[in-house]
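K.L.:
These notes open a run of structures that come right after.
Just so you know, all these numbers are worked out from the coordinates, no wet-lab data involved. Keep in mind that what you see is a predicted model, and the values were worked out from it rather than measured. Cβ atoms are built from the backbone, for glycine too; each structure is taken alone.
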Structure I
């Protein structure tokens, strides 16, 4: 079964028709969904099923949590307890909800089973495939995406790079430090859009979804003080404009700065100034996105 999905924020078709990025919906879609990962009301992907949801309740299931490729994986062969949320859908929307979930979760990571949540409540759950292979035990019984190293330690590293490399030097060390930090910041962005919009599919499709993200748009308005352009290093006749009133073009501008890093032979002082200004803006915008995305989610009731 092939599922199709549009980004809930911008409407972009996301599914690429790759079976590895798809999961068949469970056989009984009338059952509630037990989420221990990215679909909990406090997590990044809940927005994609929120409109189908009628009730959420804190619950638990038997098992142990592992993490593989940054994603929580449930192993139900353990006698431990994993905490999560039981999500009930409006009856007429349950298949739509499970289709949305299935479009997110990679087929090679998960499979659907029925389980018992908090003792006797039947529910559908995504069980990890070979959960102990290529994974590590999660330190808690309650997974949180906000604790992802990309959103914590990596952001700290990026901030340190900015603080420590404010001025240009002819040995080019500050420039190279900024380039490394900027590439890491883009890794953080790519991690975020993977968890919020779609784990599979093409990266740029997910990145363009930021154009409809309120925090991104608000960040552009408050952090970008002027329009400016940058020329492509590989095609100097082509330029890209940063315009805070045009989020999609602004994404292309910041991404072009990233692409230009891999090309050399440019005026290094000008490179430093362009990179430093763009890096500072985008870092502040990403902080706003992360703070908004996790603080604006709903707690389970």
Structure II
């Protein structure tokens, strides 16, 4: 049976329009990385970054997210942070609420044999492995990775993945003064050193005195500090090996061994938490 030519033409147009609609929808759904430097905000699609001439192939010998060697297509982060000063701070906000603020200086390093930062890019057509067995989520589409991290004392909490936004921002001490010890605490006091340990490793998931960017873990000072209800030996154990105290399927807190937080740094962190337990802010009253 012959089909009238007008019907064939109409069908072709319908198929073509449907294909265009699907193509536009796929384009609209393409992952984007938002980068804000000063007053300028730019959105980068993963495809555009993969096509950038600066993008290269790198191999991470011991990847933090995957716990093994991984090879990525990646772009040097310094390429994307033009206009950021070495004394600035840069905040990385992940889609799951993790937020890491890192000094700009190591992020901008572009030469020599020191640590060098890249944004690994997950190709839409070749997704990375899931982060956990039985799950589907990967570390993509944008993941901060480091070559030679040991050269810059880069800790695991400075490898944020599933990044949605990157922005230059005032240092933590300026934005969150309620985290700071009193002015009469000496610069070399363990309490001040503990603040550094806290802002490097803990504030990426927790707030303290309701101050911080992250939204993953509970506040560590209000209404109670863990020093209020845990013996010090268990607090230390919670930091070193949280699963030895509490185990549940959704537990995400990693353990911090001595390669990440040394014994002295753990002493400093505990000193800071005990000190801040006496400097609680008032908890807002729900209305």
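K.L.:
Just checking, which of I, II has the largest value of FRET efficiency 1/(1 + (r/R0)^6) of positions 113 and 161 (r between Cβ atoms, R0 = 41 Å, to 0.05)?
P.N.:
The structure with the largest value is II.
K.L.:
Here helix-only ellipticity at 222 nm (-39500 (n - 2.57) for each DSSP H run of 4 or more, over all residues; to 500) was calculated and came to -11500; which of the structures I, II was it taken from? Intermediate results must be reported in sequence, preceding the final value.
P.N.:
Details: I: -11500; II: -8000.
The read-out comes from structure I.
K.L.:
Further question: For which of the structures I, II does the calculation of FRET efficiency 1/(1 + (r/R0)^6) of positions 137 and 257 (r between Cβ atoms, R0 = 30 Å, to 0.05) return 0.75?
P.N.:
Computing FRET efficiency 1/(1 + (r/R0)^6) of positions 137 and 257 (r between Cβ atoms, R0 = 30 Å, to 0.05) on every structure in I, II gives 0.75 only for II.
K.L.:
Out of I, II, which has the highest value for FRET efficiency 1/(1 + (r/R0)^6) of positions 185 and 217 (r between Cβ atoms, R0 = 30 Å, to 0.05)?
P.N.:
Between I, II, the highest calculated value is found for I.
K.L.:
Another question, then. Thinking only about relative contact order in percent (Cα under 8 Å, 6 or more apart), which of I, II has the largest value? Could the numbers behind the result be given before it?
P.N.:
Working: I: 21; II: 15.
Across I, II, relative contact order in percent (Cα under 8 Å, 6 or more apart) peaks for I.
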